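Next up: the structures, one after another.
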Structure I
Amino acid sequence: MFAGCGGIEAETAPESAPSTAQQQAPILTQTNVDVAQECTGILEFANKASYQILDRFLPSNVVTNIVNRRATAQFTSLADLSSVTLVGPTRLKQLEGGARTLDYIDADCVGIMDGLAISRDDQTAIVALVNSIDDSELHDVLPNAWNGAVNLLGHRPFTTAQQIADTTGIGDVSFRNIRNSATLSRPLEALFAAVNAIPSNGSAGVTTLRHFDWWKIATASHYYENEKVCFGLEPSSVPRYAKVRPNLADSAEVIAAVERSITGVNGDVTISPQVLKAGRDNLAELTAGRSFKGCILSYGDDPWSRHNVSIFVDTTTGFSVLAETWWAE
């Protein structure tokens, strides 16, 4: 299915995580972002604090390594910091502690966990997502952490992102995927909310969704079904009576389906131009060069209506989009 000074202490740097895109306010668009805007003071502290100041929070040999490295290039990410010899998770937390003590960061930066420095807004979004996400979407977001997904579902609700990061089966890669799913698509979700808020005219309407249970939607039975075409699913996950096409969906197909929904509600006129542009740009960025599994459904609950539903799920990140148009006589 779809702290203080100490002696020399060697420490292994965390296993690197694959790069995926992140979005937050203010929007960060680089695919390798691992520091929320509210937490960039951690990097500023590492880049600007004197040797004597850093030596209050880190072993002297670690400080020497950091100072020597920054003399050649400023640190731009936690991954960059972690590339310094002897800098691993413990040293990053000590850097965070120094940055917080000296007011480089404040409560808007929750802190570093599993290789990411997250903000208070990030934490809110992460907790909300994990507490509400459907089984099918969570397993798509965590394709290589099945046990971690099961443990999250079994132990929610959570109140902090640290509790989620500490869940058995959730490591750096999984936590990054969760963060991305929770914060990646804020402009797109704002656009979808605007589309869905426009009342239907009684004979036609649309629905756009970012988080949904695709398995439940794709396998639902309807009395009048015209067509169900799926692609990229494991054989055991293909809904009953669905046709299977060989090619996956690409960015153009996903964008076209979303645009049909926007056009269906005359969105270019009724939706704020700023929301419309930001959402479209966000969707284009998140889908560029990606491949999607999913299903295209056409059905009716009576002879006088028709629903056309397009479901797309990124085969690597689990990023998902649903676009539906419907009409009734």
Structure II
Amino acid sequence: MELLKKIKQAYKRIRDDVFQTPLIYSNWLSDYCNGDVYLKLESEQITGSFKARGSLNKLKWIQEQNLTSLPVTASTGNHGLGFARACDLLGIKGKVFLPHNAVSSKVESIRAFDVEIQFHGDDPYTTETYARKTAEDNGWIYVSPYNDQQIIAGQGTIGIEILNTIPNPDNILATVGGGGLISGIGTYVKEQSPYSNIIGCQPENSPEMSMSVRAGKYREVESKPTLSDGSAGGFERDSITFELCQKLVDNFILISEDEIADTIRSMIKHHSKLVEGSAGVAIASLLKYPDQFADQTTVIVVCGANISQDKLQSVLCD
């Protein structure tokens, strides 16, 4: 498989420039479901999110191909931050498009790196559409947060790290937005450990991928506000991740906003770990159906820690 080969190449390409994040045993979750539960803490990745992997892999690949066009992206969060960090690390020019109403703390995090920022529009979809069109008109390279094999390959290196410690887990849970994370992990894990279940986790307020996979075709689903802003929104109709999710994801679990908030609070209580809403979705999926994971070994990908101060305050004061 071509993607499997790219994941192995990505691991060699980026391993010295990202953290091999901790894989810790959770007594709390293990006792809760009467199984063995491990947390893959991408929340402790170098930019606070797994997105550092895919962006770095893509930009290093661009360098290897001797491509000189300007790489650009559109993101209000973890992907933009990972992209900015990768540009800064590699000493290459890059541009991040942001909506005018992007959260100021996220803008400042991106500004900490040596990339150009351009504002356009008042919502992520408008900004992304403009960035793509501008890139096309100028011959620039648009770096998608998920609809790109090199991005997916970078995220797939998490699967390598998991299986290096736990060769045959019964279950791996990961939150799904555009599908890049679970597509990468699933591609590697299903090849090396074919009986492992890959479980996609989504907020009830933004379930486009799960609804589409269950329908067997692309379905546009209106997204409602969610604490899981890192996975919010839909995916492109022609995204390669849709077919990969159809092939690789064994089951989907949907999570309510109250369940996300409860899980964020519980991670602080039981592990003294701050996680963002999208990470809470995956952990909450085990808490919602503990009997499904009894007497099994389960790994939960804790995808990020970049929760805004306002969201955190609302969760803690609820």
Structure III
Amino acid sequence: MSKVVRFHRTGGPEVLQIDELDLGAPAAGEVRLRVHALGLNRAEAMFRAGAYLEQPILPARLGYEAAGEVEAVGSGVTDFKPGDAVSTIPAFSMNQYGVYGDTAIVPAHAVAKHPASLSWTEAASIWMQYLTAYGALVPLGNLAAGEAVIITAASSSVGLAAIQIANSLGAIPIATTRTSGKRAALLKAGAAHVIATEEQDLVAEVMRVTGNKGARLAFDPVCGPGVAALAAALAEQGTLFLYGALATAPTPFPLFTALAKNLTLRGYTLFSLTQNPADLERGKRFVIAGIEAGHFKPLIARTFPFAEIAEAHRYMESNQQIGKIVVTV
């Protein structure tokens, strides 16, 4: 029997419970893992609350990112064997698979061998953050050396990954955060500039640091009313990537700014990358190369034991963290 986190109703962290289940053997094209660490993501909290892109089918499992050892493989799986150290990529529906547990079964296309230099904790922290940032900034955004990119919610794991990717390309990461409390940490993490949006004028600051040119790209998981200021801070023909919905208020479309500057506002999720095998393979190579070169290193905010999964979710929703929250199993 395996210990698996599920929820039988949507709601806050308190709905999470650890159930004992017989997961059985992996089916064709699947891999069963002995899990050592879990990386937590906002998407999972939204799924648990019934506020995600898809509604959970109850009782529901959850979780996109795990690191562990292969226990068994299903028929047709040739890239992995028992004993391999691997981590999982968010490339599946949580209504079909979920990795919160001491054992997990996932599709083989969502499994990758990570660099041996990573600990289990770090290995559970790489794919969501780096692939999400990579997909928008590199193949879609074509971010180049010398160009400015505004990165909102910059203390999140994806925000920090975006900072590291921008720096690896020679670009200029402009990080935003609500207050100046995280300014020093973001500068230490590699941000070229930090703007505290509740204390400073976002548009004025971006124009100041870019010589009134504006940023060519903005990368935003918050949305809501702040989209208007982000659009105003973009350069002519700039692009605003919208990849989340952390704001509870509606998101207005900045029509006149978009018209005046010929802007592109683009909805984006990681799944636009992971659902295409060739794109995913290029992304994996980019992330692994960055880790091996020392350009990318996940920042772990805090770890929790498996029994405290609900408390880990509470901490995630407190917005105190800088970096990734990991649960050890």
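Given that Rg and Dmax of the Cα atoms in Å, for residues 170-297 alone, derived from a single structure, equals 14.2, 41, which label among I, II, III identifies that structure? Answer for the origin of the read-out: II. Once Kirkwood radius over Cα pairs in Å is computed for every structure in I, II, III, the highest value turns out to be that of I. Here helix-only ellipticity at 222 nm (-39500 (n - 2.57) for each DSSP H run of 4 or more, over all residues; to 500) was calculated and came to -14500; which of the structures I, II, III was it taken from? Only one of I, II, III returns -14500 for helix-only ellipticity at 222 nm (-39500 (n - 2.57) for each DSSP H run of 4 or more, over all residues; to 500), namely II.
Source structure of the calculated read-out (mean count of other Cβ atoms within 10 Å over residues 274-281, 29.1) within I, II, III: II.
Every number in this text was worked out from the coordinates using simple rules, so none of it is lab data. Just so you know, these numbers come straight off a predicted model, no measurement behind them. Cβ atoms are built from the backbone, for glycine too; each structure is taken alone.
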